[in-house]
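*Asks:* Following are the structures in question.
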Structure I
Amino acid sequence: MVNEDFFQPPFYHFNEDSIALSKLAIEYANRNRITNYLDAGAGCGVIAIEVLRNSEIAFTHLVEKQEAFHESIQGNLKKYISEKNVKITIGSILNIEEIETYDLITINPPYFNNKNSRPSHLAQKNICRLYDETELSNLFEKLISLLSANGIIFFSFRKNEISVIQKVVDKMNRRLNLLEELNGASLFSII
């Protein structure tokens with residue numbers, strides 16, 4: 001798995017959620033044929049890189065909202081992954097017009113509600129940590145629309161705030177599953 005030499009911007013440090021998500025995705029990818037994989041909100045790329053290092057996937061798309069992660073993603077891909085079909089997009093997933101659907105999607109979204117959380121003095125850190133309910137709903141609507149018919153989304157989120165995502169899942173006729181509880185967050189799937 002990932003070591004301490006992984007490139008990350010100074011304001012960001014991936015945590016156990018990312019590693020746990022990558023393990024779920026690896027296990028799934030090794031049991032199923034995955035053609036297209038999307039890591040949404042890729043951060044420094046730790047989830048996608050672990051998945052790619054440990055499974056065979058034809059095409060991977062990493063989407064990250066913040067330009068500050070671009071150099072880290074590129075450095076980590078160069079260091080850990082060679083000869084893989086990977087596309088990097090810097091920008092909001094909401095603005096991406098994909099014609100492809102994905103068999104596997106991973107995301108470790110912000111899971112502190114901006115209404116009742118203390119913001120950091122660093123705007124970049126807040127983007128990683130704090131969510132707006134409408135923005136989060138729109139994000140999950142977009143992700144579900146990008147799923148192939150038999151695709152799956154793995155993500156982490158706070159169990160006590162999952163109702164925001166549950167509403168979107170219900171609206172789009174998918175199913176939300178609690179897979180594992182971690183310290184402070186839980187791992188879920190949408191099928």
Structure II
Amino acid sequence: MNENGSDLYRHTGAKDVNDVDSIRSVLVCLANHLDGYQLASSIESSFSNFFVGGADVAEEFLRLLTSGIIPANSRTMSIIKCLHSDMVFPGYLKLRNAFYEKYPFRDVKNTWHVQVKIHQSLKTASVALSKRERTHSEVPSDYFEFCWVLMLSFNPELSSFTSDLRIIDYAWHEQTRDEIKADLR
């Protein structure tokens with residue numbers, strides 16, 4: 001997404017777009033906007049050398065990332081590194097430890113979202129990683145859901161960032177106890 005709110009790339013979930021096509025599109029788009037046409041063109045021309053139709057797309061992606069085609073110190077690589085689950089885990093663990101023992105929860109399938117926003121006028125970017133969670137309980141009076149977001153806001157060089165983890169949305173059953181609502185808010 002660029003700073004005026006329009007999407008540079010959006011995977012719509014269409015069945016005719018596969019993971020490899022999405023990876024290529026995102027990498028080329030990021031490189032073009034963050035590092036310029038030359039890197040974008042290099043990624044586009046060498047991409048098929050790494051994705052040869054193997055069963056493990058993650059392994060093929062790792063080969064591309066470690067090949068040096070995308071320089072380790074590039075702005076594009078700074079953003080890619082933030083998309084790894086290791087970036088989310090410390091904040092998520094803190095969130096989990098805050099109330100999991102009293103109110104156990106689990107992830108809601110297919111709710112992982114990533115948004116990369118490019119701020120052209122500031123020559124910087126931000127990454128928002130979000131996920132929806134819900135109670136383990138099926139008892140209506142114990143039911144809750146929430147959505148958390150980890151916001152990573154980069155400096156102009158995209159060499160460091162600040163982070164902010166917060167819960168941005170709650171959902172309850174009409175019978176959810178007030179105690180649960182108060183504790184989770």
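*Asks:* Taking 0.45 as the value of FRET efficiency 1/(1 + (r/R0)^6) of positions 83 and 163 (r between Cβ atoms, R0 = 41 Å, to 0.05) derived from one of the structures shown (I, II), identify that structure. Walk me through the numbers on the way to the answer.
*Replies:* On the way: I: 0.45; II: 1.00.
Of the structures listed, the value fits I.
*Asks:* Which one of I, II has relative contact order in percent (Cα under 8 Å, 6 or more apart), as calculated from the coordinates, equal to 15?
*Replies:* Structure of origin is II.
*Asks:* Let me ask something else about it. Quick check on the output: 0.70 is FRET efficiency 1/(1 + (r/R0)^6) of positions 27 and 115 (r between Cβ atoms, R0 = 41 Å, to 0.05), derived from one of I, II. Which one produced it?
*Replies:* Derived from the structure labelled I.
*Asks:* Name the one structure among I, II that Cα extents along the principal axes in Å of 43, 40, 32 was derived from. Don't skip to the answer; put the middle values down first.
*Replies:* Working: I: 43, 40, 32; II: 57, 39, 28.
It was calculated from structure I.
Taken together, the values in this text are just the output of simple stated rules run on the coordinates, not laboratory data. Because the structure is a prediction, the values reported are computed rather than measured. Cβ atoms are built from the backbone, for glycine too; each structure is taken alone.
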